[in-house]
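So, here's a batch of structures to check.
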Structure I
């Protein structure tokens, strides 16, 4: 019996170097009923030509062209076009192991969940990607090389089922903030869209906005999503004012989360403090001239840090070393930034 249609949404901006390999990894999935929706978001390289070639090559692939509206708007547009009863997102520089979608579909059905997720494996070279695939394939073949791999493997891969509150506290707030590496039922996301105008944190906000509609989720340890450590990716780029979204998104999330559970105020304050310190670190990596230009942003960071440090027990929810960093930056912001810059320059 043919399984239900799954829509795979792939936004891309200037992805000529990696888009085709990404799409090949989707086309080669063991799940046999997919539609692929590429959104070419204002690319100025050869991405459009590659999209045209892929559309001619694969009958289940559609290409949509937008005018550099951002990844959130690109995903939202594709969600309107998608016909599948299930949806998943793949970034254009990433790849999927061949059994990933089938595995997630089986887990979402077996657990009667609204959402199924898996782990990701970081890779940066073709040799590393091949190693990821061999590892996943080896685990499957070692269980049942004759077939029925997903069913047999699911019994050995650790997984956790969550209700709405548990998914917030035990998954999202424990840094499972990505929208990719997950499969969603259509009815879960039908009335939710990505918040547009953000360059960092839109994934996390999307998951937070799903919570009122979520009954059950399953997250597994299956390492089926290949996350490419892209040196040109958003998180690797030098500081720009839009990086302040790192803080803004957690402030927005706090509004939504505290409306559901006021008892999570210390945890949310901890997340905002962490985002402030990460942003300060990004500014500190700039040249002296650029750091002076960013002085106003450092001032904003210090004010936000001051506000969150006043929240009782907020520091109990900081990652290792962040309490020292937070107090150091708050007391001696100029020295902190200077030392941070010097230390990282020395390491390079």
Structure II
């Protein structure tokens, strides 16, 4: 069974975490999302969207399910992995006065969750208007929350001017140099940024019959896709994924690797977090790599990106000498 991706949502009190969770629960994304929150009282769901309420579990008509965390996060997530049907992803809204690094470490180190879930993304919401007013312990906590992030949502960016936004971006960049920063209003972002790869739902920000480049959200976001039937070499591809432009928020897809020819290899990239995992066997289907990048509007240069990915084709790459790459290939083969 494929591991269920887990997304941690962090941020100081009032930054907009619950707003983001509400968008996920109401979303028309076609995914069965399980959401863990601290308190149902903060989740404002229209009654017509609720299909069932049982104890601490709230089921929605779109297939999403919301539960309270109670006392044991690992146990709550473990229970969700036993559901039928299995969730496509699990979202955890952490407390506004907690450091998400502790929750992340608990997920990674939990023996009970090994092989069942994978930490996919830590997203921290920063309040563009009120973050500069934080002091003392509150400021230190907000910095810890930001340091843990793969993606930072600079929320309520419409409530401050350009100079104030630039100042908060500098503060974020000082705390976490490699995280991707997205300016948002009401935490509105494409669901493709939040959720990892599903080879049956791999699509651009908006379907675009004119080519491999699409735009949405008032051109705030864009997507670019690349497909090639030739096998890729893992080592140069890994190096490329760690060095993608800062304007790329997420990359995902499935790969045809020269060293793993009999099955798909799934790719997930957020910031510098690069993950390869086993996919389904090709089973007679013509092997091909398909990769989707989602980034800032106008920030994806098709020509340059195509050249960089084509340089990762096995015929263009020297033999691997990296023990790490060889170890990853051995894991994917077995």
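A short reminder: the numbers here are calculations on the coordinates, not readings from a lab. Owing to the predicted nature of the structure, the values given are computational and were not obtained by experimental measurement. Cβ atoms are built from the backbone, for glycine too; each structure is taken alone.
When Cα Rg over 2.2 N^0.38 Å is computed for each of I, II, the one that comes out at 1.00 is II.
A value of 18, 36, 37, 10 for P(r) over Cα pairs in 10 Å bins from 0, in percent, for residues 192-247 alone, calculated from one of I, II, originates in structure I.
One of I, II was used to compute distance in nm of label points 7 Å out along Cα→Cβ at positions 224 and 272, and the answer was 3.8. Which one was it? It was calculated from structure I. Have a look at I, II and say which one yields 3.8 for distance in nm of label points 7 Å out along Cα→Cβ at positions 8 and 288, as calculated. Answer for the origin of the read-out: II. I, II: which one has helix-only ellipticity at 222 nm (-39500 (n - 2.57) for each DSSP H run of 4 or more, over all residues; to 500), as calculated, at -15000? Working through the options, I get structure I.
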